[in-house]
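Q: Below you'll find the structures, each written out as structure tokens.
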Structure 1
Amino acid sequence: MKLENRINEQIKIPRVRLIDEHGKQIGVVDNYTAKNMAMNSGLDLVEINPNSNPPVCKIMDFGKYCYEFEKNAKKNKQVVIKTKEIQFHPNIQMHDYSYKLEQARRFLTDGNKVKACIVFRGREMNYIEKGEQILKKLIEDLSEISVLEQSGNFEGKVLSIIFRKS
């Protein structure tokens with residue numbers, strides 16, 4: 001969301017509905033009077049609702065209003081956590097394993113979850129123990145930065161676990 005309020009000299013409409021700094025409605029006054037009232041109180045004249053007839057303006061501290069608006073926007077912002085998937089095979093070489101381990105670390109430090117999958121093809125189904133050893137080693141290597149969220153889940157020909165940042 002973005003603030004697009006007109007303030008002080010940007011307001012060109014001849015008559016405005018005015019609300020003072022305490023929230024009390026003063027009524028419809030001319031633009032010059034509204035600006036003088038804002039200047040005398042040391043605050044700004046801010047156009048709150050430009051679509052009404054006449055536009056609604058309020059006397060307030062515009063800097064404080066912007067700060068509160070930004071603060072609420074950050075508070076209401078949703079955090080999206082994605083799940084990144086890394087696939088291994090039971091006969092993976094050490095270099096490939098270390099590369100995928102670094103990818104997993106990078107994903108976890110970015111705040112994402114990591115799903116590590118061991119994919120078995122054909123005769124590799126006879127070597128499920130190798131896949132379990134790779135996952136145990138991965139759990140051990142990522143233990144300082146992550147927590148195991150879901151342990152060994154076997155679905156068809158895929159053995160998977162899920163990590164989240166600790």
Structure 2
Amino acid sequence: MVLYRRNFVPGGTFFFTAAIVDRRTGALIENIGLLRHACRLTCQERPFSINAVVVLPDHLHIITTLPADDADYPGRWKRCKSLFSRLVAKRSSGGSKNQRGEYALWQRRYWEHTIRDDVDFERHVNYIHYNPVKHGLVTRVADWPYSSFHRYVARGILPSDWAGDSSELSGRFGE
């Protein structure tokens with residue numbers, strides 16, 4: 001069994017990546033209302049703040065901050081993922097379960113990174129907002145509807161043309 005090292009920091013700010021099992025589907029954006037409901041309900045039960053988020057068809061990236069006396073992000077992820085899975089299964093009349101009896105929608109694990117400082121925070125927020133362009137889903141960050149980028153623009157933190165238009169670039173960049 002692999003032992004995962006998790007950094008439990010009460011009141012910490014964390015970057016997460018969570019993905020669904022079948023990366024060929026668009027289950028997250030096809031069920032965006034259910035995902036929002038699952039996150040909202042989880043936040044009501046176990047408060048946290050969402051600093052930045054992007055939802056892509058097959059995975060999501062999010063930065064959250066926990067309350068000052070709380071470090072239980074695994075409990076929040078478990079609740080959010082299981083609630084979303086049950087809602088999707090209910091909508092699609094059943095859904096498939098794995099050998100443990102769990103709905104086989106999400107990958108079992110998630111990737112977590114503790115945000116260290118303001119520079120690290122800004123770098124991860126930028127990564128989140130640029131991710132739909134990186135994956136070729138849009139050519140402009142502003143064109144992806146499932147992103148906190150629009151909240152950042154509305155608050156005057158970022159300009160609406162932040163990161164420009166990737167269709168104007170030539171060459172290979174990134175991964």
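Bear in mind these aren't lab numbers, they're just calculated from the coordinates by the rules spelled out. All values derive from a computational prediction rather than experimental measurement. Cβ atoms are built from the backbone, for glycine too; each structure is taken alone.
Q: Have a look at 1, 2 and say which one yields 11.9 for mean count of other Cβ atoms within 10 Å over residues 120-127, as calculated.
A: 1
Q: Name the one structure among 1, 2 that FRET efficiency 1/(1 + (r/R0)^6) of positions 64 and 152 (r between Cβ atoms, R0 = 25 Å, to 0.05) of 0.95 was derived from.
A: Derived from 2, not from the others.
Q: Okay, moving on. If Rg and Dmax of the Cα atoms in Å is calculated from each of 1, 2, which structure is the one that comes out at 30.2, 87?
A: 1
Q: For which of the structures 1, 2 does the calculation of distance in nm of label points 7 Å out along Cα→Cβ at positions 8 and 32 return 1.9?
A: So the calculation was done on 1.
Q: Okay, next question. For distance in nm of label points 7 Å out along Cα→Cβ at positions 16 and 88, which of the structures 1, 2 scores highest?
A: Result for distance in nm of label points 7 Å out along Cα→Cβ at positions 16 and 88 over 1, 2: largest is 1.
Q: Between structures 1, 2, where is distance in nm of label points 7 Å out along Cα→Cβ at positions 56 and 104 highest?
A: Once distance in nm of label points 7 Å out along Cα→Cβ at positions 56 and 104 is worked out for each structure, 1 has the highest.
Q: If relative contact order in percent (Cα under 8 Å, 6 or more apart) comes out at 16 when worked out from the coordinates, which of 1, 2 was used?
A: Here the read-out was taken from 1.
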